[in-house]
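**Student:** Listed below are the structures to be examined.
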Structure I
Amino acid sequence: MNIAEHMTAIVAAGIAVILLLAIVLLAKPVRNLLDQYRVRRAIRRMGTESISNVVLSDGMDGHVFIEYLVLTPSEVLVVSVRRYAGAIFAADNMDMWAQVTDGGSFKFPNPLHEIQSATAAVKAHLPDVAVSGIILFGRDSTFPKGKPYGVLHISELTRRPKLAADTVIPETVRRAWDRLLELKSAL
């Protein structure tokens with residue numbers, strides 16, 4: 001092997017190492033972007049319109065943060081997303097839920113309590129319209145012992161057909177939605 005071939009092999013090996021390093025460093029951010037896209041797409045399937053990152057008065061001198069609000073033909077839906085990986089052990093009446101991964105077991109507060117507070121805050125602003133809430137878990141989570149009522153896995157939404165943009169929304173629900181849009185822009 002002459003010097004030119006040796007140098008070419010060294011440069012090729014260096015490029016391969018740099019590419020491998022770039023793939024390793026960019027894999028997590030690219031995966032996070034794909035997960036965010038999947039969540040937004042799934043939420044669009046739930047209704048005809050959605051807004052994100054809403055802060056509303058809770059009616060008790062405080063505020064609640066709402067990740068997503070979705071307009072459906074029958075109600076306003078409050079959606080909170082949890083991006084936990086691994087097995088999730090949960091029940092309606094448990095104060096703490098558990099996430100089990102290869103790295104161990106971790107406890108986190110029951111998110112149904114949070115969604116109930118957020119739903120109540122929205123309902124206080126929209127007393128004439130049905131309001132409900134769900135917790136949406138990402139694709140890397142499983143529920144080996146079952147999911148509590150009010151919890152959805154993203155795979156359940158990706159199979160659901162998207163509502164048509166011309167879906168009829170009752171006037172009372174439309175007015176309530178417009179009120180939410182006004183409240184969001186007022187803050």
Structure II
Amino acid sequence: MQQVRAKVEALELPPGYKAEWGGTTEDSEKSQKALLPGFVPTFAVILFILVALFNAFRQPIVIMLTVPFAMIGITTGLLTFQAPFGFMALLGAMSLMGMMIKNAIVLLDEVNINLAGGMEQYDAVVIAALSRLRPVVLAAATTVLGVVPLLQDVFWVGMAITIMAGLAFGTVLTMLVVPVLYCIFFKVPSPEKAG
């Protein structure tokens with residue numbers, strides 16, 4: 001549509017006639033606008049649940065800071081497959097946000113369990129990242145492989161690419177960025193500095 005839009009809009013119509021864009025373009029724009037009013041309350045509820053889950057503010061901040069990194073994977077995937085960021089891709093991105101939050105919760109919960117078991121902060125973070133690596137990667141891999149059949153369908157391809165690329169890249173970042181952000185926010189000393 002972007003390739004022909006300028007040419008179509010440059011056409012001069014007889015008096016009394018007008019042209020409007022409709023069809024899938026109009027439907028997609030309407031659907032995207034309809035999602036926006038519900039996004040803010042949903043985001044507030046997610047934050048409330050995270051704060052209630054950890055009974056603190058720093059862990060939810062760490063979690064929410066990792067979610068935007070999935071956009072790198074989404075953008076790379078959509079550009080590679082030359083797919084537009086339409087309504088289905090937007091739905092995929094919103095569901096991806098939940099998957100990223102779940103992965104970060106699993107990791108931070110393990111850190112809290114390790115700390116409750118008497119570990120030092122640094123060891124608790126490192127061991128949590130190592131012990132949760134397999135479950136998080138396997139969960140992400142099953143989701144990525146589960147949407148592969150959708151790549152053949154024109155309607156679902158945007159969602160499939162968004163989930164596949166965003167989750168693959170986001171999982172790697174979760175396992176690297178969450179421990180680093182946790183150490184920064186909680187001022188975890190490295191063993192070299194502590195000794």
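Throughout, read-outs are computed from the coordinates displayed, never taken from laboratory work. Predicted, not measured: the structure shown is a model, and the values here were computed from it. Cβ atoms are built from the backbone, for glycine too; each structure is taken alone.
**Student:** If you work out distance in nm of label points 7 Å out along Cα→Cβ at positions 140 and 172 for I, II, which one comes out largest?
**Tutor:** Of structures I, II, the maximum of distance in nm of label points 7 Å out along Cα→Cβ at positions 140 and 172 occurs in I.
**Student:** Something else about it: One of I, II was used to compute Cα Rg over 2.2 N^0.38 Å, for residues 68-155 alone, and the answer was 1.16. Which one was it?
**Tutor:** I
**Student:** Starting from the value -1.06, -1.22, -1.25: which structure in I, II was log10 I(q)/I(0) by the Debye sum over Cα atoms at q = 0.18, 0.22, 0.24 Å⁻¹, for residues 20-123 alone calculated from?
**Tutor:** So the calculation was done on I.
**Student:** Suppose you compute FRET efficiency 1/(1 + (r/R0)^6) of positions 84 and 132 (r between Cβ atoms, R0 = 35 Å, to 0.05) for every structure in I, II: which one lands on 0.50?
**Tutor:** Source structure: II.
**Student:** Something else about it: Out of I, II, choose the structure whose coordinates give helix-only ellipticity at 222 nm (-39500 (n - 2.57) for each DSSP H run of 4 or more, over all residues; to 500) equal to -14500 when calculated.
**Tutor:** I
**Student:** Assign the value 0.50, calculated as FRET efficiency 1/(1 + (r/R0)^6) of positions 108 and 164 (r between Cβ atoms, R0 = 25 Å, to 0.05), to the correct structure from I, II.
**Tutor:** Among I, II, the structure yielding 0.50 for FRET efficiency 1/(1 + (r/R0)^6) of positions 108 and 164 (r between Cβ atoms, R0 = 25 Å, to 0.05) is II.
**Student:** Now for a different question. Consider the structures I, II: one of them gives 83, 39, 35 for Cα extents along the principal axes in Å as calculated from the coordinates. Say which.
**Tutor:** Source structure: I.
**Student:** Right, next: 29 is what came out when relative contact order in percent (Cα under 8 Å, 6 or more apart) was calculated for one structure; which of I, II is it?
**Tutor:** For relative contact order in percent (Cα under 8 Å, 6 or more apart), the value 29 is produced by structure II.
**Student:** Further, regarding this structure: Given a computed value of 13.8 for mean count of other Cβ atoms within 10 Å over residues 60-67, which structure among I, II does it belong to?
**Tutor:** The structure behind it is I.
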